[in-house]
Structure 1
Amino acid sequence: MFDIAFEVIDCGQGQPGGTAVDAALLDLAATGRAVAAVWEAPSPSLLAPRSYRRYERLEQVRADFERHGLPVLLRPSGGGLVPQGPGIVNLSLAFEAAGRSIDSGDSIYASLCELLQDALATFGIRAEIGEVAGSFCDGRFNLAVAGRKIAGTAQYWKHLGPGRRAVLAHALLLVDVDLAVATGWLNEFEGALGSGRTYDPDAVTSLARCLRADQNGRRFAQDLRKQARAALLQALRPEALV
């Protein structure tokens, strides 16, 4: 777990994909503050890493999706294409980090996953760390429930000057979202690019789906997204916040 007292920041919702939130947090981290934000994008969008610039059709495909009301934003962190929008709750942490990303990256990922595991445990859900074949933005530090991805993580390190670096650690939690629709958007975008990537909607799950299964179809609280945000903040141990 992080041995850091995070200051929770209300950054607002910013751009649809939350890139403005992450940029604001990194700016604060550059001043020596350790900051956190829990947020949802106000409308659907897709986020792609800047490495997608290698596709010649990227800007044309982005323009086509924008015209159909689904903006595609580029983010500085690595990984793959992900959905954003209501029902997807994000946790972004930014702080000055000692050492190099090659030395500290895995421990930061592990701490982020542990935090997410604690938050999901408040709902009685046990999540495991590992890759999930067929899921979007697959990686070693996914969180999965019964073999299906429920959360993904990413990092970005920013050079601040001689001997100084800030790290942005980000997690995306699928809370209450139509997984088939979201996966369809991703597959349509990858197909338009000609990337050859496809994603399986059955490789992912959501907090809502897990709770429905646990409760045998009984209706659960309508404010699930609010509860998820509260659980993430609680996992940050707010009593230790400055």
Structure 2
Amino acid sequence: MNRLLYAPARDVLATPSVPFTDLTLRTEDGERLHAWWVPATAPAIANVLLCHGNGGNMGDRAFAADLLAGHGFGALCFDYRGYGRSSGRPSESGTLRDARAARAAIPDGPLIYLGESLGGAVALALAVEHPPDGLILQSAFTGVRDIARLHYPFIPRALVPDAYPSLRRIRDLHAPLLVMHGDEDRIVPVIYGEALYDAAREPKRIEIFRGAGHNDMIGPRWIEVLSEWARLTL
């Protein structure tokens, strides 16, 4: 199942175009994670812990880091174990340990967790454990069993681990929530984002991006929605 769930790439092909610092983080179980600290280049609003999805590595999110920095958000980007230059092999428990290590490296100040796809499940688990000032779930799913049933219907449900159970966890979230989802997402259909939104406590907001798929949401409207929500929330 790990081979179906995680699709890491080792080569980091892009870096932020704004100034950043390379970091090496140590997890509680001894793995070494590659990370970037990308400070805000505009008047500061908050810091963001960016938890990326299951494919590629943080180099594929360099543009998102640029947008965040340019709109007043310091960004801590990191690669899970087994991704990019990070040691180890990915697992559910490992990705949460990785997120804890990344959170510990962020400077003091208002803090938002931003989780994309699988990273949404990681960010949500961390948010239940260590509530942030705000949580953003982008193209997030309700649980691995739901996604497996959609994409791998030939695999008996009993054989699919109950991994990343976000629909169950979100009921224990005590932080303002922003859900962002594309209505043309074929990898994680919008119904999953809507289900997470419906199950969460207030305060919460959902923003549906018309015509957007799973990997093409990042752009001017994305940062506009994120910035507006942060200013009203923090």
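Taking 19.8 as the value of mean count of other Cβ atoms within 10 Å over residues 20-27 derived from one of the structures shown (1, 2), identify that structure. Could the numbers behind the result be given before it?
Values: 1: 19.8; 2: 15.0.
The read-out was computed on structure 1.
Taking 1.00 as the value of FRET efficiency 1/(1 + (r/R0)^6) of positions 44 and 84 (r between Cβ atoms, R0 = 25 Å, to 0.05) derived from one of the structures shown (1, 2), identify that structure.
Working: 1: 1.00; 2: 0.40.
Label of the source structure: 1.
For the read-out Kirkwood radius over Cα pairs in Å, for residues 124-195 alone, a value of 13.0 was computed from one structure; give its label from 1, 2.
On the way: 1: 14.3; 2: 13.0.
Considering all the candidates, the number was obtained from 2.
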(Q) Suppose distance in nm of label points 7 Å out along Cα→Cβ at positions 4 and 188 works out to 3.7; of 1, 2, which structure was it derived from? (A) 1
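When percent of Cα pairs over 34 Å apart is calculated for each of the structures 1, 2, which structure yields the highest value?
On the way: 1: 12; 2: 7.
If we compare percent of Cα pairs over 34 Å apart over 1, 2, the biggest value is for 1.
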Q) Where is relative contact order in percent (Cα under 8 Å, 6 or more apart) largest, in which of 1, 2? A) 1
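Since every read-out is calculated from the coordinates, none of them should be taken as a lab result. This is a predicted model, so every value here is computed, not measured. Cβ atoms are built from the backbone, for glycine too; each structure is taken alone.
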